[in-house]
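What follows is a group of structures, each given as structure tokens.
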Structure P
Amino acid sequence: MAEIDRLRRTEGFLFLLCFAGSIPLANWLIGNVGTTCVAKGPCLIPVAPGLQAPSGVLAVGLALVLRDLVQRRLGLRWAIAAIGIGALLSATFAPPALVVASTIAFLLSEMADLAVYTPMQRRGFVRAAIASSMVGLVIDSIVFLSLAFGSLEFLAGQVVGKSWMVVAALPVLALLRSRDRRLGLLPA
């Protein structure tokens, strides 16, 4: 059992590091990577035919899933601490014009993710991660775009782009769920 606890905690801290790293990555992407960079606006990437989004959506979509994994491995207190750490990182790494929008959108979306994931996780880890991430990514998109740019012009692209990252995480979530069952590696 000590080996299982050690594995759970090791994975939890790895997920926490990845979660923390996704925040400065999102802020860097939005200003530096894209097929088009809008003057005084974000760098954009195509996320579907005829649909673009700020490039940070890739890391933000992943962050929502990673926060769920932190909670699954380390527990609710660590997940709440991760949100606090993430908000500080968001405020630290966001471009000056986006600090408020980035920080508030991060806090609200991650708290909404937590509020959905926490009660649902006992009824199904993968379903809870998908549902909570979808709620979080919609809230993040609306709040960020409204505060940062005063426009929801990129809302559809933001939702689609972040959703792609949630979908991309599904095989990993399913593998973790299967392995957890096999090893008796239950959430904290």
Structure Q
Amino acid sequence: MDDQKYESLKIENIVASGAIAESIDIAMFSQKVEHCELNKKRFPGAVYHIEDPKIASLLFSSGKIVLTGIKNNEALKKGLSVMVKSLNDAGVETLREPRVAVTNIVCSYDLARYINLNKVVVTLNLENIEYEPEQFPGLVYRIKEPRIVVLIFSSGKIILTGGRNMEDIKKGLDVLVKKLESIM
């Protein structure tokens, strides 16, 4: 697949996680910082909404963090630096180099053509396909290499998830398109 074929490939969400501190007093942090909520009855961590870039972060007393809503690597870097500054300003000692990495990328793609999902299921007859239209309108295809999960809709819209980088997402898309072209 050449780069032009990736034109409609769009990052919808990036999730990153790791360690930002040895430990965090999330009760103290949530009291000192605006846009930070803590309700231990509902969730064991604090939810902190960063305004710019627009990212939601989950902070845990263990010093672990999960960032979601990220759109690109620049937003991840900026969001992480906002988190470090907010934590430091609240009196939390952060790691000199936070150990945070991308754990999941969710992308959308449009094949721009109708896909007969029943034909895909019957023709490909793969064990790594799930399709139960009464429960969910899309077909779930689990690609083994690279490890990507693809949701395929009859409209030609596709969601790819599970990649840790865009190369994996593109390889997964290539695998999918090759399979679909063999039956269309």
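Points worth noting:
- Structure responsible for 25, with relative contact order in percent (Cα under 8 Å, 6 or more apart) calculated and labels P, Q on offer: P
- Label whose coordinates, when semi-axes √(5λ) of the Cα gyration tensor in Å, for residues 45-100 alone is calculated, return 26, 17, 5 (choices P, Q): P
- Structure from which -27000 was derived, helix-only ellipticity at 222 nm (-39500 (n - 2.57) for each DSSP H run of 4 or more, over all residues; to 500), options P, Q: P
- When distance in nm of label points 7 Å out along Cα→Cβ at positions 117 and 141 is calculated for each of the structures P, Q, the largest result comes from P.
- Here log10 I(q)/I(0) by the Debye sum over Cα atoms at q = 0.11 Å⁻¹ was derived from just one of the structures P, Q, and that gives -0.45; the source is P.
We did not get these values from a lab; they are worked out from the coordinates using the rules stated. Everything numeric in this text was worked out from a predicted model, so none of it was measured. Cβ atoms are built from the backbone, for glycine too; each structure is taken alone.
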